[in-house]
Every structure is written in structure tokens, then in C-alpha cells.
Structure I
Amino acid sequence: MIDKNDVNICVNRIWRSCRVIATFCLGTCLATSAVAGLPGTPSERKHASQVTITRDDWGIAHIHGKADVDAVFGMTYAQAEDDFARVEHNYLVSLGRLAEAEGENAIWQDLRQRLFLDPSVLKTDYRRSPAWLKALMEAWADGLNYYLATYPDVHPKAMTHFEPWMALSFTDGSIGGDIESAPLTQLESFYEKRPIELTLIEQGILPHAAQGSNGIAIGPSKSIDGHALLYINPHTSFFFRSELQMTSDQGLDAYGAVTWGQFFVYQGFNAHAGWMHTSSSADNIDEFAEDVFKQKHRLVYRYGARIIPISERLIEIRYRDASGRLLSRTFTGYATLHGPIIRKQGGKWISMSLMNKPILALEQSFLRTKAKTFVEYMNVAALKANSSNNTIFADDSGEIAYLHPQFIPVRSDRFDYSKPVDGSDPATNWKGLHSLASVPHVVSPPVGWVVNTNNAPWTAAGPDSPKKEDFPIYMNRLGQNPRGLHALRILSDHSKFDVRSLIDAGFDSYLPAFARLIPPLLAAYDKNPDFELAGPIAVLRRWDFRWGVDSEATTLAVFWGEALWEEMAPAAQQSGQSIFFYMLDHMKDAQSIDALKRALARLNENYGDWHIPWGRINRFQRLDDELNPHFDDQKPSIPVPFTSARWGSLASFEAEQYPNVKRYYGSEGNSFVASVDFGPRVKAFAVNAGGESGDPSSPHFADQAQRYADWELRSVYFYPDELEGHIERMYRPGNR
């Protein structure tokens, strides 16, 4: 009998000697079982024979391929192993096929997607793509199809076969794509010809909390070791991305977060450079009010002196009914030269213009992962196919940078593009794209750091930031936020950082929103004391505005802040001001006191008392891999000290009270978090929400949950020698 320890020692020695030798030896041992004896096409089996997947002791896949195409094949296969349901879901969404799995309620989401992305156009785009990109797309499809062939017990909801062109439907790994800015209620209202009210989220009263992130880069002058540092802190829905490493003999060597099903590292680093993306508030999506009328029994619209026929296209949306039958509805989709018609307002048809460059976008997303220097990164950025993301960059030469999105249309400052502009006036049309030099950016500033928290770039580098008056108003829509205030406080207070103290900075417990909002509440109480509020007021008066699992003040502040937010958000939305700053500027004494009374009533109703430590309420729980979160107070959960990002916590945990539970459970916020040191050898620490696997029976389903709550980032095994002693399994795709 072969001893398991002997096998592990043998594998580790092979790996230690050389990755190439390991691959050769593994190939010799597994050639028959991994290729000849398994299903799949010749192309799939060939890729499989060129790929090694090494799982570390966190279940994270380190994929090595002979060529980039092999690495892509292997990493898509490994992602499917970890969570095929999320891979499939993402492409059902991006292809406009979600209703095939989820039924009639998803029809409007599918129609919105198909108005902007036509499968026949994507197929044409695939055929005209550069040969190297076509090869990657083919390897991507092969990897997913080979997974389905070698895991016959997996039953997709709708996608039983992947085709290469489908990769072009999902080219940006961010949490909310540009298309999602079109409100579904109003799209349904237009195409169903009936009035439907906007949801609170569409009105901006209830924010989509996950659409936020923090990125920080530290230059050599502010680094203890003289190395550039990068802090990667995206806020997404939990389990939104896989964590993996993909390498090849062609120089690919990227580590980080991969949005399920995509074939590039969205946020991460290689041996020389790293990139962190934050959702941008730059205005690069515009609406145009179209003057549409009938002329000789056809729909036309006015554009300057011209009368142009409306573009019409039949769109068939398939959906599954309650009995499981696959049915379909057909819509006539409308578009003008500005883009698809998405709604109606004031008698005008509203079209939407946004970036739709899938080939260039996919090129840029993949190629930037191979950039080793800032110059190389900017050469890729010159494709100008990134519309939704700011970027925080760092490399091992010491360069750091803040970059605005590269897709920024040139427009006239005469018009207010925050609202629909007159589509019949050619002067409102886009006039090409801004040059990279003409958009806000900061490269290696004297202050020694750059930061972005989805706020305006005007504070990206403190005193060395771009100046707002030097740029058109559409370069930024939102301004500052509480996380931005927090980051500036930390960066200004610290003289120097290392990779560990940067982690500590990202976990700083200060809540600047409450540091500004609570004093007016205390002043209002002091003007008119109320005995029933004396106890809670005393707790808040002693508070240092820092969260913690044992903090009753955090509980009081959050419940009070939520009550105040709910009351004041509609007026803030009407004013165009951010809700936090509107609350700060317009909160009346009576409003603040009444909000505290409502918060106390809610605490007493739910928990029988207001003396509740924050950690008893605020919990992390992962019961299964359902896409729609659900929770159970009777099952184990973990206390989490940090709060929602809306109060200025850099570490974000977006929790709420779900149906049938009393506690708050998080489903959004910090996901993959990493701190990276670009020294002679890159050194990194990371943590992910829950764990890498979507299988509840896997030891890696929730093995990082406690570390996540405690902010104990684990070492990243980037180099082969770092993997020594941490190898759980080493195999080829198809070898189970």
C-alpha cells in the first residue's frame, strides 16, 4: 500500500525541483487517464494535456499552461469546478438568457441586455477578432465544455454548451455593468406600454451598497522598505469572484480575483505590477430625448435637419414557465443613432449611449494582466475600452498611479448630461473620446500615495491631486464620500507603511460619518433633554466613533443612522446631493431626536433591549451556495465588527435584517482583499469572504470566514517555493 505522506513528499519534491519538470512528470503519469480515457473533443483533450492545476491548502487553484491558451483553458475549468452555478449565472445574465433558468420575472433584464448586445453581432465580432484573442476565446469555451463533459453529474440550468463568441458578452469584471444603469421598471413600462413606478434603488433612495471599493497605492517615499505597496479592497456581493493564479510558459503570471467565468484576473497583480479597480463616477453613459413621430406609416426621428427611420429589430426572449416548459416572447426593439430606446419621459423616447466595444474591452482586460511596467500598462490603456473603472496602480520600479476610466466621450459643457439632452440637436452628440492625457490622472505624486474610494479624483493624492476646475464637469458626478474622508485621515496621519500596516489601515475602525452626525444629535438633546433618552445619549456621548463587536454605541449609531437615512434620502435625491452630506447640512433637531426614538423602539421590539453589543447583531453566515442570500438565526454564524461603508468604514460589511430573522446578516461588502509589496520578490497577503468553493461539503466552503471577520489575511503562495508544504492536490483537467 502506498503511504499518503510518501505521495505528498514526492509531489512536493517534484514541485520544488522545477515547475517544468513537475509538469513533465505529471504528464507522464497521467497521460493515459487525462487524455485518452476521458470524453471531450480533440481540442479539449489537447489543452488538458498541457495544463497542471495545483490546489493549495485553501483550495485556491494555481494553473499552469504551456501557452496562454492552455492557462485560459485550465483556469476556466478550475472555476467551473469551484462554482459552476455562478459561472453559468453570469453568462445567462450577459447573454440575455436568464429567464430560461429563472422564469418570467427575468424577461425584462434579458430584454435590456439584448437591446445592447445582439448575439449575431457578437458572432461577427468574434470572427473579426485578432487571431490571438480568438484562440483565447476558443480555449475559454473548451475549458467550460470539457468541465461539463468530465462532470456528467452537473446539470446546467440552461447553458449546456459554450461557444467562443459568448466570451464577448462579458468583458468587464465589475459588479455592475454599464447596461445596468438603464432602469428595468421604465424599460418594462415602455415596451409593455403601461405605467410602472421606479423602485427605491432606481430612485437612488436605497443605494446598491455593493457598488463600492477602496484602492490605495503607497510609493517608495512613504514605504518602510522602499517598495511600492498596493491595497486591493473591492466591495461586491459575497462570493462574486474566484481567487486563483494563472501562469504560462509565454510569460503570463497573474494572481487575484476573477469574476466567475471570465478568463482574466480582474483585480490583482503579477510579479512586477498590480492593479485595483474602483467603480467610477465619471459620466460616460448619456441619455438622449428623441423626437419620434410617424411618417408614412413608419417611425422616424428628427436629427438636425434630417428625418431618420427608427431602427427596429425583433428580439425573442425565451423563458421557463412554472411547469418547466420553455416558452418565448418576441419584442420589437427600437434604437436611434445614439443607442437603444430604454424608456419614455415627458412624451419623448429616451435612448442611451454607452461604450459597446467588446473586442477592444476583452483585449484590454486580458493584456493589462501581462503588463510589467507603468508604460506597458498605459500602452494597453490606449485601447480606451475601460468605461466603468478607476484604477490604482503600483509596480516594482516604484511607480504608483491613479487613472480615470479611459473611455470618456468629449461633450459640450453647454449641456447638462446628468439629465436626458435633446437628441435632435447634433450639438449634444459625442465628439470622439478624450485623450488619456486630458482625463484626470496622477502618477507618482510627491505626497507618496494615491487613493480612490469611488469618490472624485480631486483628492486622489492630497495636495498633488488633479484640480476640479481644470476638467469638464462630466469627469465626475458624485464628489467626496465618508470613506474618502477616512482614507485621507489615515494617509495623512501615517508617516510610512509596510505591507502589514497597510492591512491595519484598511481595517481602521473609525467611522467619520458618525463623527460628524452624532455631535449635532447630542447638541439637539442638550437643548431639550428627555429622560427616556438619557441612557442611549450617555453611551453615544462617551463613544470614540469606532466600531467593535462589543460596542453598544455602534449598534445605537447604526440603527439611528438607518432611521435618519430612510427619512431624508428622498429629499437628498431631489436635491442632487449625496445622502450623507445632505443629512449633515439639513438635519433638524427634531428629526435627529425622532430618529433615535425610532431606532430604540426597533431595538426593543427585535431584541427586547437597546443594550446590544454590535457583534450580537452583525453576523456572517454561509449556509449554502444559493445565489439569493438567506439566513437562519438558529444556525451558526460569526460576529463581524465592521459596518456598512456608508458610514465611512473602509472595511465594508453590508448587512441587513432579512425575512424571518432578527439578526443582521451580511451579503455584500469586502470580498477578495489583498495587500501587496512589490519588492525584489512580490509578497502578498489576502483573504476572501467565506471560502473558495461553492460546495457546502468542501472544507474550503467557509474556511476563511473567521479570518475574514478577524481581518487575519493569509500569506499568498505566489512562487513555487512558497507552495512547498501547502499542496493539497496536483492534477490535470479531467483527472478526478
Structure II
Amino acid sequence: MTRHLSVSAALAAAIVALPMLAMAQDTTVSPSVEQQPVPQTTVPTTPEIQPPAVVEEGLGTPETTPGPAGLPAEAPAESGEPAAAAPGSARIAGVPAPADEWRYASAGLDGTKYAPFDQITPDNAGQLELAWQVDFPADTTAYAGITAAPVQVGDTLYGCTNINLVFALDAETGEERWRFDPQPDLSGIMQKKCRSVSYWEAAEPVEECPSRIIAATVDARMFAVDARTGELCTGFGEDGFVNLLTDLGPVKKGFVLSTSGPVVAGGVAVIGGWISDGQEVGEPSGVVRAFDVVTGEFVWAFDPGNPDYQGRPPEGEIYERGSPNAWGLFSADEENGLVFIPTGNATPDYWGAHRSENFERFTSSVVALDMATGEVRWSFRTVNHDIWDYDVGAQPVLVDLPGANGGTVPALLQPTKRGQVFTLNRLTGEPIDPVEQRPVPQGAAEGDFTAETQPYPTNMPSFTGPDLTEADMWGITPLDQLWCRLEFRKLRYEGQFTPPSEQGSLQFPGYIGGINWGSVSVHEDERIMIANWTRMANRVQLIPRAIADQRGWDAADDEGNYTMNMAMGAPQMGTPFAVTNQPFMSPLNVPCQRPPYGMLTAVDLDTYEVLWERPVGTAANSGPLGIKSGLAWQLGAPMVGGTLVTRSGVVIFAGSQDGHIRAVDMRTGEELWTARMPNGASATPMSYVSPSGKQFIVVAASGPSGIYDNLNGHLLAYALPD
């Protein structure tokens, strides 16, 4: 890791950004299928699909199966571990985070990505320049780069690379203070990601590591290091590590990994995980677990297959396989003792006939759990019987909205890959913005089924754009435009939620969104929501098992060796079909639909009015046949990562495919500043004011191969000149 200091970086003039001629995928969110072969090969009876479930604590009995392997739901774990922490049991509290520090991945536990600073304003943002840069050479990151925005505590930044090297930097200069390498086993792991680390500081004396960084690895371990020194907290778990494969049963290499760090609140570290996409039914459980933040001891579990059982499985048993997982960032409301979990769909993504009632209940949902016990307070499902890979990767965002008689309502915003944002009461799960069930296309492949309706908010604008028509097909030449129009006619497409089919279906929006894991940001004082979203269609085709077998498609083996590129599809062993799912592109590798492909939108949360909307991103790094066009037309590019918004009303975004960081006026949408980064970014920026009083904007830049020649990772800090 080398460090460059620069007091000035060439100021890029505001580029009227963007035409997009090609599309980049975040492979982390390629078909998120989570299952392994089940003993049976017959297709079970279709469960009845109800509208999105809202379950309030103490109201009725949720539909559940018994505890693991038939154990009664209330039975204690025979392993000697507590079934769950007793409500109110003593855990060491953490020191409350100051409002002016970026102590969490999204600034606060609420996920708003709001920077309460006004040093950088719409009037002076055009003067931003590079203050310092830290490089992570490709050979030190296994060519995986860096995705996480660091967290800031006082004069120190803490972050991680995508192979889990954790580091501490001087917040003024970027100078390294320490680094810790947990030495993960990278063999068989395709998805190397570290989206966040967590900081915790004890509010009372503890024997070791009174302040600590807690993070997770791509080989499914969670660990704690001393925030001051980077040394392992050996009293945490076993010699500093907690094995997250415990109680999961057989796990193939790379099938379970932690791409996001834990949320730490209420004395516990709550963590989920990513399960390998689309390989087979019965893949490992998507269980979410809480561990004591000081000792690393197990506290409780939320197993979507057995939601009423919060303990460890009895000896010889495991958490139910194939359940929905939770790979994104979590949020927490410490005052009300709640942690909020966005979930994926039960594996595999594009076939659901075998799913249990509990799997259906928690698929593609947001789930509110009791922070002390892991009990389900409520859940809300954003997709009924999800067979489109519309898992919820976006972090729930907690805000307070105007209520009756001048009061406020504790709200939760849940953005989704399908392009809808649901506004719920975060204490009850009841919609604040009414939700209606609308009819959707029918006719799934033989043996599966489609839900008759899907939920839609009635007031919040949609982040999808209108349904596609043949007139939306385009090209850079008449020939590829003609090809796209002919292919459009061949595909099944009846609007959103067109079921996957053997003939091939058009899925719009595709599986990267809509709104992906970058979620949305909210100006907490003015209640303005900023959403960055992608408009890209996918071509989905179900491949009969006999044909898939002829092609040699099979699930990855025990060592994590895959038989097909996960960005192109998945074998879905144990179901009647494999699946291919790729961006809808012409033979020239240009999107078949007309631009824009990436948008930035501001919404007034008091009225749900769109204040402005604009495309973001250029085609500079993309073009026909992978040739970079260098064009700077303002057409909008595919995007990942998220935005931040400052108190002064400056929106910062760096996740567009064209490799630029931008400042935009929150109130008008005007681009105030842009600068080219040495690489693209799939990260969300962060901001802080250092001890010297200077406000910094920091972003991790690490673009995918094939789009950027530079495979190094970089951490870039921008500030106003002295």
C-alpha cells in the first residue's frame, strides 16, 4: 500500500456527462441463488401466496415450521448455548456515536448517509481538489480492489480491502497507522467483497480492546481487532475469531461468505452472509446471527426457515438449508431495540416451486428483529414469490416523517432492485405510503407458478422508467438496431414481472436494479431523498435440464470450481431448469434499449414530489465491442454504490461506470463539480471534518476489469484548498 500526497489535483470542469454505449455489472449481485440439492426430486404442492406479510409483535402466530429437524420451536439448544439472550440481559453498552462523526458504513445506524456539515457548499464545491490518495496495488488485493467507504472516529479512518485487509489511516493525511491481515482462504471464492467494517467503544471498563474494529472475511469468519493498535482481541470468540460456518452443515468452498460487516448495536454484532448464486437447491442456510460484541459468544439467531426458534440447533442438527439470505448492510434503531434486515430470495433465484411457506414469507423482504432476542417484530415482503432475483440488497433507511398534530412518525424507507421504494412505520411495519396489490403477467414455466399480484406504493415515484416498447430498441448502426428490434419481438415481454421462460423473457429492470446495495441517502433536516438507479434490461432464459446436462453445466464442486460463468447464468441443480441471464445487448456489445441507463432523482419525502431527475455518467469507458469511446455525452451510465448528502445541500456520487466523482446541487440537480478518478468506483462516498477543521470527501475507487485498465484499488480524499 503506497501513499501519494497532493495539495492540488486538476480541477475537472463540470462535464455535461454521459452517453452510455455499454453496461457494467456488479458481479456481487449476479443471480443471487442460495440452495443445494434436496433429497426429493418431485415438485411440492404450490403454497398459497398472500400479499406482503406485515407481522406485528404479539399479533397472531407466524407460519413457521418446528425447530431444526423437527425439534419443538421452544426447545433449548442441546449444545449448551443459550437459545436466546433473555430480554434485558446485561450486555456492555457502547459509547454513543457523536453526530459529527461517520462511525458507521452509512454515517449512522439509520443508514441515511447524511453528513451534517456545511463547509462544502453549492457555491464552493467547484473548488474541490485531491487532498491525498492511498493506493492498494493489485498484487496486494488479489486483483479484487477496495469497495468499502471507511468509517471515521476522531483523527482516524478505518477500512478494509476486498480481501479483508483492515487498515487505520490518519484522517488528515491518509498516512497508515496500522494494518491487520486475517489471511482468508481465497481458494474457490468468486465474490471477494468487503463493504464495511464496524467500530465499537465500550461505555464501561473492559479487560481487552476497549475500542475495537469488528469485520468479517470472505471465508466466513468474524474477527475483532484493537482500534488503537490493530492487534487481535484474543478474548473475542476463539483467539479473536468467530467461525460463521458453525451449524451450517456441509459447505462448499466459496458458498458462504460475508460481503458486509456486522451492524453493532445494543451490545451485539449482528451479521448475515452471501450464499453462492444459483448453484443448487439446498445450499447453506441464510441465517442471521448475533454475537456478544465483547466475548464473541452466540446470543441469538434468525433462521428464516424457523423464525420462532432463536437458538443454536441441537447437536447433530443444522439451520434449515436453502433459506433466504441477507448479504447487504443492516440498520438499527437502538432506542426501540430493533435491527432491520433486508433479505434475498430463497434459492435458486429463477425457480421457486419447492419453497416452504416460511421461505416465501421472508423472501425479498425487510425484517425487523428484536435486538436483544432475535424475535421477529414484523416483516414486509417486497416481491411475492420472487423468481426474478429481486433480492433486497439496499440498506433500510430510518427517518422521521411528519405525523398528525405536528408530531413525527418513525419511518423506514426500503429501496428495491425492482425500482420501488416502500415507506413503512419502522415500529410496526405498516405502510405509511399505502401499498396496493396490482395484477402482473402470469404463466410461469411448467411446474412453477407466479403470484397473481405484486405490491406497489401508491405515492412514492417509481425508479424504473416506463415499460419498454419496440420503439425503445436502438443501436449505433441501423443493423444492430434492426437486430435488437427483431430480438425484442422474439422475447416474451408483458411489462415488469414477465415470468422467466424457455423461449427467453425480457426482465426490466434487470437484476442489478433499480436500486441496488448503495440504497438511498436522505437530507435529515429537509427530508429530501436522493436515489441513484439503473435502467437496464436483462434477457432471461430457462434451459431445460437435459440441454444443460449436455452443455456440462453443474453446480460448483467442493473446492469451488464452477462449470459456468456466474455473470452469464446458473445451473440451478435440483430444479427442472438451468438459467441464463445477461444484459440485453446487441452483437456489438451495446445495450439494445435506448439510454439513459443511470439516473439520479431527488424526492421530497413530505409530498413524494420529484424535485428533479437527471442522467448521470458518460460512455467514456465503454463502446462497441468493448472499445472505449471517450464520449462525454450526457446519456446516463449503469451505476452501483450510493450517494451522500451534506447539510449544505451537496450530493456526492462516484458510482457511475465512467470513473468520475461528481458533486450535484441537492435542490436543483445542477452538476457543480466533477473529477476523473484513477479507477471506477462501486462504493458509496463518505465525509467527515478532521480535527484540524477541514471537511473531506473520501471514496474507494476500484473498477472492474474489462472496463478499466487499472486494476489497482485507491482511496481518494477530496477537500477545498487551504
Structure III
Amino acid sequence: MKKIVLLLVCLSFYVIGQAQVSKTVNVTAGGLYSALTSTELATVTNLTITGTIDARDFVTMRDSMPALAVVDMSAVTIAAYNGSGGTYSNTSYPANTIPMYSFYIPNTTNGKTTLTTILLPSWVNSIGYAAFAFCSGLTSVTIPSSVTSIGNYAFYGCSGLTSVTIPSSVTSIGDGVFEFCSGLTSVTIPSSVTSIGNVAFADCTGLTSVTIPNSVTSIGDYAFKGCSGLTSVTIPSSVTSIGDGVFEFCSGLTSVTIPSSVIYIGGEAFKSCSGLTSVTIPSSVTSIGDHAFDGCTGLTSITIPNSVTSIGSQAFEMCCSLTSVTIPNSVTSIGYGIFEYCSGLTSVTIPNSVTSIGNFAFEYCSGLTSVTIPNSVTSIGIAAFQYCSGLTSVTIPNSVTSIGISAFCKCTGLTSITIPNSVTYIGDDAFDGCSSLTSVTIPNSVTSIGNIAFAGCSGLTSVTIPSSVTSIGQWAFNGCISLISIAIPNSVTSIASGAFDVCSGLITVDANNPNYSSKDGILFDKKQTALIQCPISIKGSYAIPNSVTSIGDDAFDGCSSLTSVTIPNSVTSIGNEAFEYCSGLTSIYAYPTIPVDLSSSLYVFYGVNADTCTLYVPQGSLSAYQAANQWSAFTHIVEMTNTAVSTATVQSLFVYPNPVTDGFYIKGLKEKGTLSLFDINGKMLLTKPVSDNDYIPISTIPKGLYIVKITTAAGTIEQKVMKE
């Protein structure tokens, strides 16, 4: 047992001895490697150097001494060196300088991670580029007062560094000098420093305080970016501009003092400073950069002085706690997305100096209830007020000539809108989804209504299309289910597909319109060869006229009360989604002997119950329909019998009223004949002699679709009648 204890004690002393190996050596320039044995190179942890060294000796410490932790070179002289043996190939190294890449291997993330402490000579005047980069074990460093220049990225990634003293001899802090020094908690910048470089302290997440002296005149871009522990900062009056992203992602920052010397706040300067609650911009500032306060979610108030003439794109985007803002009359334009996603904003005053409201300027400002647009504004940009669901009314001044795409899209609370007679174009989606809008008057100045302009305005009961309008875009009024009527003037020469899709109002077309016509509230082309749109208010059965050769896209979309439709033999094409959501259909009479080719049309019968809707086809066409694209989806495909509807020809015979309740009259019969009444399966229900204007009672017959067949000496005439 005593032997085991003795062995453990010996081992302990051995490990302790191995943990720290000290060596003092006096060398001449370039002689460090040869001054140490191979064992010393491998094991020395604490190295004291005297004499003279150069860049080659730094290579020895960096690459050949894996255990090196403490270096005391306070008494050494650093000589100049020219050659390829230094820390970076083919470079001249000046005297009295800590060489570039001293303890960092270029183009890697490999620093001297074992290094914890270094004592520099008091006569060193410069620390080279990335000299200590990624030395993550380095905990503290004293920069001697002889140093006037600290190279870019000198201490980059020294995550273990907790404190640093910058002497008053230093006049500038270079780019990225302390970037990613996450352990650094505080730093004092001496009054000798006049400039702080780009990303100088970026991502120093442990930094809680920093004092910037009055000597500093410029702070580089992203200098303190990501310093999430920083709670307050005072910018001295010597600074005239705050660079791009200087305090970006400083989420712990609660207060900032901007002096009256500052004339420019750079892009992203305070972006995502979520802890910032208020900020006062001094009257010296003339310009606020793009995204300057973007993502400052805690910001509740901000004062923009009259000196500001330019506010950059998305400057206050996602400032969701901001409740009000006053834009000074020095501003002439409200740029791209300036207040986008400011959901807490309830009111905004736009001065009469503003001539344009940019794209997405107030998009997703869901709390905005009112906005006054002055007469100075000539254009409202794309989606400028999109998704402002709290906005109830808006008056567009007569200075505006165009309403941009999606300008008021999805403003679901909007109940009224005034469009001035200066507007010539209503853009695509301009009022799409404004479901609370009940009426709109389009002025005589408008010549074009864009695609989806009023789509989804489900509360819209009336709209006046003036005689100045020449074109109506695709789905312009799609889903306006409350529209009572739609009057199309003779000026309209172009109506895109689906313009009145899923609209309930009957459509009427001016008789003098050169391109369009209407019949029974249904929109056709002028010659009625193309059926364009049927209102969803249609009920019962409908026979498409024999003149029709094409049924347009979405023609019967949403006609859920339509129970039966007859497609004449003249039809050669049926468009996309033509009968979509005709969920009430129980029968379709298709008279083309060869099925209309639907291979290029999408979802023609989508939403039609193919199990309960019977498809009637001409005799001899059953197998063709059973094999045809989309027609074959119907479970019940039945050939029409001779006693059922045998022809699609509509003659000059009128059965009225139709639909009927108790009975109907015959009008247009030129001679006496025999009337027979059949159900849709061909079963005869009654037969009797008939003359013109006779009344036929059918009160005892069940509700449904029936066939009236009148035979005279001249031939047979047939009509369908719906009993309700």
C-alpha cells in the first residue's frame, strides 16, 4: 500500500512539473528555434526572451511551441526583417512592430489558443494586422504607451479577453480590432483616439459599457454591431455622422444620446435595438438612412425634426410599439417601407410637402385607423397601405393620378373610399379584399381598372363604371358576392377572364357596346358566340343558347343554385373551371355527339358532385363520354332516349312562366297540336290537345325538371320547364 501511495505522489509531482515548464533565453534575431532543444520546443509553457528577435522568431512561437502559454518579451528588441521566413511569406517587417499574423495562421481560424498572457516591450510602436487573432485563451493584454497604431483585426476572436487597456498614444482603432471578443466587459477609449474603425467592437456580446471620448470624430460602420450587453451609450459632440449599422443588434441598449453635431444617421445604425424605447433626433440631422431603426420593437415614440429632408427605405420598419409619428414638412417623399409592420401605429400626419408615398410605406400597420393624404401627393406606391386592417376611411386627394398595385389591398376595415377625378388608372389588387367596402364611385377620368382591383370586396353592393373606362382587368370584381347589378358602358372594349367571377349581380351591357352584349343577366360577346360570365344568383335550370361556341374560364364558377344546364351541340370549347363549385347541379345535358375536348382545360367541373349529378349525352355517344377527359368522372352517364329531349334546337316557342309553380302558358304556337309532358327519364306524365296561349296546370306534379313536347303537322317542338 505504501508503494502505491509513493507512486501516486511521484506521479503528481511529475504532472505538476509537466504543467508548467519555464525557460529564459537570450537570442539574436532569427535564433529562437536553434536556442531551444526539441524537448523545450515541445514542452515550454512560460517563455522569457531577452536580446533581439524578428518575424522568424514569432513563427517559432506560433508554429513550433504547442504548449506555450505565457510570453514575456518586455526586455526584447524587435528587429526589422525582409524575407520569406516570417509570419507571412514575402513580406517586409519593420522594427519595433509586433508582426502581422504573429500568433495566427493566415486564412484559417487557427490562433495560438494556448496563449494566456503576453508582456510586450515598452518601445513597440505598432501591433500588426491580425497579430493575435483567434487567440481565444488570451485573458488580458496591456498595450504599452509607445504603441500608436493597432492593426486591423489585431485581437479578432479573442473570446477569452476580459479587459484591455488602450494607451493614450493610440490615435485610431482599426477595423475589427476587437471583433468577436465576447468576453470583453468594458473598454475605455483614450482621448487621443480620433476614429473607431469598421466593426472595431462588433459582436463583443459581453460588453456592458463603453466610453467614447470627445476626441472621436468618426465611428465606423458596424463598430458596435451585436454588442447585445451594451445598455447605454453617449455619442460625443465631436461626431458628425453615425455610420451604417454602428449599433445594429444591440438588443440591450435602452438609451442613446445623439449630439447636435450629427447630421447623418447611417443605414441600419440602430437596427434591431429592441430594448430602445425612445430616441430624440437632434435638429442638426438632415438624413436618416435605410433601416436606421428597423426592428426597434420597444420604441414607443420618436421625434423627427424639421431639419430632416430624407428618410431612407424601411427606416422604422417593425417598430411595432410606435403609436404615433409626425413627419416634418421638410420631408418630400415617404420612401419604401418606412413604417412597414408598425402594427401599433394608430395615426400618422403626412405634411403637404410630401409628393409621393413609396411602395409598402405603411404595409401591415394594422392599428392605423386614419390617415390624411395631402393635396401635394401625386402618387401612392405599390402596397402602400396593404393590410392596414384598422383603416376605416380614406380620402385620396385630386392631385393623385394613379393608385398603385395593392395600394389598399386587404384593408378589411375600410368602409368608404373617395377616388378623385384626377385618377386615370386603378392598379392591380388596389382594393382587393376590402370586405367592408359597400360602395365605390369610379370617376370619369379612369380609363382602366386593373386585375383583381376590387376582388374579394364581398360587402360591395354597388359600383358605377363610367363611360371613360375602356378595359376591365382579370378578376377585377371577383368574389363581389353582394353586388346587386353590374352595368357595362359602351366604352368598354376589353374585359379579361373572370372579371366578374363569383358576382351575384345581373350583368347588363349598353346596346351600343361594340364588343359585348348581355342576355338574361349573363355576359356574352357581341355575337353571343362566347358565354363569358354568368352571375352566381342564377337558379334552377339554364339552357345555353345555340349560338354559343365557347364557354369561358370561370363562366359558371360558384353558381351553387344552378340545378341543371344544357350544353348545345354548337359548343366546341369549355374554359378552365367553367362550372367550378356548381355544387347544386343534378343534371347536365351535353348535346355534342363528340365530347368537347377538355384536355387543355383545368378543373372544369371542380366542386360538382359527380356521384349525384347525372350527365345526359346523345344516343350512341355513351362510350365516348365514358372515355373522355373530365367527362368520364361522372358516375352516372345516361344516353338520352327518343322521348327525352331529342334536340337542342330552341324554336320560337315560349313556355312561361319558367320556372313554374302551378302551371304554364304556351305562346308562339302557330297551329294546333298535341302536348306531351315527360320527366327527365322519358316517362310520359300527361298528353292533351293544345293551342296558342293555352294554360297547362301541373300543380299535382312533383318539383323537378320536365320536357314539354308539342307535335304538330309541321313537326315536333320541345322545351324544358322547371317546376318549383
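When percent of Cα pairs over 46 Å apart is calculated, the result is 52; to which of the structures I, II, III does this value belong? Computed on structure III. Sorting I, II, III by mean count of other Cβ atoms within 10 Å over residues 388-395 from high to low puts II first, with the largest value. Taking Rg/Rh (Cα atoms, Kirkwood Rh), for residues 428-499 alone as the criterion, the top-ranked structure out of I, II, III is II, with the highest value. Quick check on the output: 22.2 is mean count of other Cβ atoms within 10 Å over residues 348-355, derived from one of I, II, III. Which one produced it? This figure was derived from I.
Values in this text are rule-based calculations from the coordinates and carry no lab data. Predicted model, so just to flag it, every value in this text is computed and none were measured. Cβ atoms are built from the backbone, for glycine too; each structure is taken alone.
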